[in-house]
Each structure stands twice: as C-alpha cells, then as structure tokens.
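Below you'll find a set of structures to go through.
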Structure 1
C-alpha cells in the first residue's frame, strides 16, 4: 500500500498557548471544540438545540466529556442555506450564552459572521469569535480586537447558498493558505492578539478539494498560527463512505479527525466530543510512539 502520511509529529511553529480574554489555552495537545447549532435547519443536527434548555444540557454533557471549547452558532451555514437576520440570530444564541458560566469550564466561542451578533456575544463573555466569513468585515475585526478575544479566520469560497455549486481552484491548498495568511495578517494589524486559522473543509470545496487539503496541511503550519479543522459529518465523508445520512457518519468522521491530528491540526471542531477525544488520543499516541501523560483518563 502506498504510504500517504508520515507518522511523525507535524513540524509546527505556533505559540505554546493562546490568551482568550484572560483565560489560557495551551496547545501541548490537540484541543476539542464541541459544536452547538441553535438552529432549526443545520445539516447535521438542525432543531435539536433550538430550545435553550436542550442546548445547555448538551453543553453540560460536552463539558463532562472533556471539551476544551464550546462553539455556539445561531445561523445555519449548510450548503444552500440563505441565512437569517441579526435579530433572529441573537434570539437563538443569547438565551444560551447568558446562562453559560464563562469563568470556568470550556472556553466559549460564538460562530457568526455578523459584527452585531459578535458584539452582543462578547458582552455576554465569550472568549472566541469564529467567523466563516474570514473576518473580511472590518467591524468584525474591531469587535475581536477591542475585547481581547481570539479570532478564528475561516476560508469559504462564495456564500453558503451557492458555495457548493461549482467550486474551482487551480491549487486549492496554496490558494486557501494564501487567503488565510492575508486575512490573519489583517486581523492582527487591526489589533487581534490571537488569530487562529481554519481551511473551511466543506465550505466552497468539492470532495477532492477537501481531501487535498487534509493530505497536505504543511502550508497552513507555515503560517505559524493555531490550526482548526471541522470535518465532522460533512458531505465529503458521505461521498467517500457511501453514507448518505449526516448523523450516521460517525466512523468516517472519527477517521478523518484522527488523520487531521496526524497532519498537525491543533483544534478539532466536532459534533461528537467523547468519540473525538478517544480518536485524537489514539492518533497522538501513534504519532509520538507513546501515550501523552496529560491525556490519560480512566478507561471506560
């Protein structure tokens, strides 16, 4: 069988830790970001967490399972989605954010591309702003800079409504890396201290594009910033495995997440925290040839 990945830890030059509004997150091991979609129409779990009580119950579960970050969003960005207005997005996320303890437990991220939503979430105490629009809006950059929050700059070709119609690149890895480098520098120039990058798997990319990115993450490491990847339950996993239902793509998702860890991803964004952590720990042990003492837990 052709060797497709070296089982050596990826060479990375990122800061050892990030400061997110006074709270620290170190990158001595791969971190896990649990996803909460407070939407009626997300591709994987739309409607499950539209009620704040259900969202808070899942946040408590993810916290117990070991999530390092909880990412909360109120707008579906699945392929073909048309978006929602600021007022509706705030109506969905604020009742959750206002009841989450921001001083302890996982860091909290707001997943939004609207500056007004980001500002309200920051007032509620979130630590991270995750923008699928790549912080192209100066108001988004100013919001993150003025708060001391970390910023996740993601790449997306086009808009959610049309992004999967005909995604085209000459060299997807280099083009996405160049975009992220430029946008991260813009955010940094505007005063954002901690900028993370996300290649946007599944956002304006074909199955082959997604596979190319995951197989060659080195250009992203050269940017010297923490690298985020969200592959959980996405369409390219269904295309590769033949599993049509997003909620049934668990095995393919965990394999893709482990592969991303072997490629040097620093933060895995996932719907299934417990299973992701097991896969990540196994991948890290294989890469290092030893168990990371910081990741040992009582066997279930």
Structure 2
C-alpha cells in the first residue's frame, strides 16, 4: 500500500485515485470503473497540456508507400535470452510469415535502424522511461520511417496474418471496451505503409511529453496520444478496418485451462492472431494446458 501511494504521488495521480477509492467505498464505483475514471483524468490532463502542441501543426497526408515487407519484433535482450513463450511466438511468425523480412530489434542493433533525441536516450538509460514504454517509441519510429508490420514479441500466429490487416494504409485492432473513450486502438499489432499521419502525431506527442516530464502518468500513454491523433484527423481513423481485439485476446484468458481440440479448432478458424503475455502468473501444474502446448510448440 505504501509503495502504491508513493508511486501515485510521484506520478501526480494520487488525488483522482483517492476520489475513485472513496466512490468505491460507497458503492458508486466498481474496480473497473475506478480504473476508467483514473485514466480519464489522466487523458484530460494530457489533452489539456499537449493537445495544443499539435493544434498548431498541420501534418501533411500520408506520403507514398514505403517498404511494407518488413515484420518488426522487439526483444531488447536478444531472442536467445527470451522466455520460452516469446521464443515460441517468434517461431510461429517465422513459420507462417516466411516470405517477409523478419527483423528482431535488440539493444545491439536498434541504432542500425532508428535514432532518438538525446533526452529520450538519457531518460531511458536512467530508467525514467522503462523498456516497455521505450518499445512504444521504437515501434512508432520504425513504422513511420520504414512501414511494415509490428508484432509484439508475445503474439502467437496459428496461420498467416489475415489479409484485412494489409488492405489499407494503416491497421490496428480496435479496443473492445466501448466505455473507455480514452483508448481507441491497441498497439501490439500495427501495419503501416510508412509515414502514417496518425503515427507521426502520436510519435510527436510522446516526444513532447518526455521532453517535459520525468514521471509516468499513465501506462497506456501511447494509446491516449493515439486517441488524440484520431480526434485531430478523424478521417484517417475511419479508414482503418474495424476489427476488435476480443478474438485475438481469447487465448490469453484461457491459457491455463485444459486444452480442448474442438474448441481450439473453432477459435483458430476465427482468428490466426493471438495476443499473449510474458507476465502470466504460471501455476505449478501446466500439464495438458494451452500454455504447455504453446511453449512446446504443439499449437
């Protein structure tokens, strides 16, 4: 509890969290609603402070198509040092997307592709910017410069990536919680032709934030800034194929349940993309579970 309070003070979110906690105590707010209320407070702050930064900039439309045959995956410590789940996921990408250039971004090769402002690098090295938040910057910069398909290292494929991902200039899965107006799109799979206007706006907002701030106000900051980008250019957002993240996130919700062949066949007939996590609390007994099947590369 003490650590959580100290974290909230540091990130300047203590007051809205106290309000949400008190609302919960008098049965005016459940846990999910409390999280939404805190996020909306954070979004309001970010929009008020940084929205005016992009108001004065007129971003040109998406430029000509760049190389879109690259698949970008980031595991900074190197694939050989990744957990078994991550290795299985990367292996599935190699299996089903073998006709693409699969590039694994690491500490060692990152600068071969992209460069960041010095203040970003300094805050990263000083752990003000975590590796997780840095990966948000990495994916955005890569896709702006080169285009291609970004996949989180915890995305498992059970067939090639669906064609609807590649049909338009930009694709992201739509966030499946309509009550959360602060988050429109997810960023664990992004396809871009390159120079996407929405990605450029999001990148510039992230850079401006880290130029001014030394605390993480919101874990989903990328998503909130992307929402601000879609509000500036709504015509770009409506061009993205509407596919929610519900089916791709189903496996993660049942990962430790006993494997059922019939259900698995049904699920994989509806989606070939499955977003997992390297932060699962793995139980002692994983025998015959979906998790065991994944890490043993049987799925």
Structure 3
C-alpha cells in the first residue's frame, strides 16, 4: 500500500504516522496542500498513492483538497462529506440530533437581537461558539445579559458574515472536565478526561488543561461510535460532557490531534490508524 498524507504542517502526529507506517511496511508520500495546484477541468493527476489520509489543520484547505482528490477518484480519510459535517458545529448538531443522540440545548440566531432573545430561553450562563473553529478559539461564556450583549455586538462588528451566525448552547455544569474519546473505524481505542485550568472554564489539553485516563464504559463507547457514524467519520475525536442528567454529546472532531491522549493512555494511536487504513483499504 502507498499512503498519501496531506498536511499543511508536520506536527508530532504526522511524524508518528510517517514513522509508524514505515515500520509496518506502508510506503508514504507527503503532500503539503499549500503547494497544491490542480487543473480541475482536466483529466486529473496520478499521485501514485492508493489512499489519502487528510491531516490538514486548515478546515477550508483540507475540505477543498479532499473534494478535488475525490473527484479524481481517490479515497480520502476522512471524506469530504465527513469534513463538511464535522467542520460546522450546526451541521454536526443536526446530524447528531437526527441520530437520536443526547445534546446540550442549542439555539441558532441570525442577528444580535435574535441571539439575545434565544439567550433568554436558554438562561444564563450560556455559551457562544463559532460555527467553524477548534481548540476553544472564540468560544465565550455569557454570564449575564450585559456581558452577552457586549460579546455579541463585538462579533457583529467583525465584518465576516460567519461571525453573525450565532450558535448558542446552554452551559453544562460538567465538574470542570469533559471527555475525549478517540475513534478509529468501529473501535473506541482510547479516552481521556480533560480538565479546565485555573481562570479558564474551557477543558482542552491544547490550551494547557490537565488530562487523565478515562475507562471506556459500554455507554461511552456506544455514544461515541454512534456519533462517529452519524457524522460519517472513520477517524474522530468525540467530545462528551457529563451533565446532571447524564452524558451529552458535545462535538465531533474529524481531524483530531492525538499527542496528549497517546501520552496519557499509552495507546499507540498512530499504530491503530495505520493498521485500520492498511486492513480496510488493502485491496
């Protein structure tokens, strides 16, 4: 098998994937999508690979490079369909709701005034999230009407239309932690708790939050796998919240990092990914 890895930065995860693939007898070709130039009206290109693994940090570049490659007949993991759903929080929420999975109460509003009315229904505190984005960027907790109005008006003034689409959620009292489950194919291969850091309510290892191993119960595994299937994900990081009324689905990341979860759980996630690709697409 010849595996093509698409990236726009070689981080720890990509290095692990490359080294693991070599050890397992999988040939690897590396493609920096910043150098991608394709005649989309032509007959396509022969990149000399059997399958691509999409590892672009940029959602937009990852999606469009995947679309072009799929049109040429290549299989890309994860697919453009998966990326379109997981890369947009509203589309993710709609897919998870359709699958019957439990979710935090979520409202969509298309103006600042409508958002303020939605927040009255959600009550305070609530959370405002950008439709597109990761690592907790531009996520804000709205503690009261005054702070909410100030934050929403600032976004209204940013100019970009996407910031004027307000994705609002109830604040789930999650005991200062959330849960990340790593999915590869039909297996929940690892899970960890991520804790908030002092002075910050967000629980994310990439912003300095502490992490520890989480035992994968049948309930956690079932919910995470259902979320992955609902979003067409073959490889995913599924985020869960432990609320007062049980476990809720929060988000599904279609291009999850795995340095922290590998270190915490001691699971060879790069090995799991390469084995899955090799066995699933060997023909």
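Work out the source of 15.9 here, i.e. which of 1, 2, 3 gives that when mean count of other Cβ atoms within 10 Å over residues 149-156 is computed.
Label of the source structure: 3.
Upon calculation of Cα extents along the principal axes in Å from the atomic coordinates, which of the structures 1, 2, 3 produces 57, 46, 33?
Structure of origin is 3.
Each reported figure results from applying straightforward, stated rules to the coordinates on display, with no laboratory input. All of these numbers come straight from a predicted model, not from anything done at the bench. Cβ atoms are built from the backbone, for glycine too; each structure is taken alone.
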